[in-house]
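Right after this note come the structures.
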Structure P
Amino acid sequence: MKLHDFALYLFAMSGVTYLLRTIPFILLKKQLKSEFWNSFLAYIPYTVLAAMTVPVIFHATNNRISGIAAFIAAVTASLLGRGLVIVACAATAAVLFVDGIIP
């Protein structure tokens, strides 16, 4: 990729990101009082993270079974209330175990 094209893409993406982050501040001058909208907006980051992460889990390794094992390990660890680092380590350990690196 040429430097000119990269700079153009970078500028366009940063402009779109900036607009998406500033438009709510411009449109919403006062604090939201609706409990529905507050809870809805509070869950958006988790939803986006899940939508970006879950499909990649199944395609990150060459073996689909290890991706499924990683997903199950991550969901189990998160349901047990573990933090992000422990969840990631559990998913990684599951992949290594299924792929045979850890006997």
Structure Q
Amino acid sequence: MARALITMPKTARKGEIIDIRALIAHPMETGYRPGADGRILPRNIIVHFSCRYGDIEVFSADLYPAIAANPYIAFHTVATESAVLSFRWEGDNGFDQTERMELTVNG
């Protein structure tokens, strides 16, 4: 399992815009670089990221071989109700990781 870091507020006022930052440590490999034996190392990248706020997808991105190792993604959404935000990274070789964080909305 890769190490994910998510930064977002734990509480917000209803209607407030909240900033969300997500970073995942993942052993990225473009599929173009030769290894020590001269053979091309197989591609191993994260290809998709999404965030669901309760049952609604509020952000998603398709990622390509030029993405940096340990991709950092920042976006914002509006706090509408208390719910769990689910962050999902999908990648090559069956990589699939989901992290969850709770947001409590006041007012």
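Taking mean count of other Cβ atoms within 10 Å over residues 15-22 from the coordinates of each of P, Q, which one would give 9.8?
Going label by label, the one that fits is P.
Given structures P, Q, which gives the highest value for distance in nm of label points 7 Å out along Cα→Cβ at positions 23 and 95?
When distance in nm of label points 7 Å out along Cα→Cβ at positions 23 and 95 is computed for each of P, Q, structure P gives the biggest number.
Which of P, Q yields 15.0 for Kirkwood radius over Cα pairs in Å, as computed?
The read-out was computed on structure Q.
For which of P, Q does relative contact order in percent (Cα under 8 Å, 6 or more apart), calculated from the coordinates, equal 32?
Computing relative contact order in percent (Cα under 8 Å, 6 or more apart) on every structure in P, Q gives 32 only for Q.
Supply the structure label, taken from P, Q, corresponding to FRET efficiency 1/(1 + (r/R0)^6) of positions 47 and 63 (r between Cβ atoms, R0 = 25 Å, to 0.05) with the calculated value 0.35.
Corresponding structure: P.
Hey, FRET efficiency 1/(1 + (r/R0)^6) of positions 7 and 31 (r between Cβ atoms, R0 = 41 Å, to 0.05) derived from one of P, Q reads 0.85; which structure?
Checking each candidate, the match is Q.
Work out the source of 0 here, i.e. which of P, Q gives that when helix-only ellipticity at 222 nm (-39500 (n - 2.57) for each DSSP H run of 4 or more, over all residues; to 500) is computed.
Computing helix-only ellipticity at 222 nm (-39500 (n - 2.57) for each DSSP H run of 4 or more, over all residues; to 500) on every structure in P, Q gives 0 only for Q.
Since every read-out is calculated from the coordinates, none of them should be taken as a lab result. The model shown is predicted, which means the values in this text are computed figures rather than measured ones. Cβ atoms are built from the backbone, for glycine too; each structure is taken alone.
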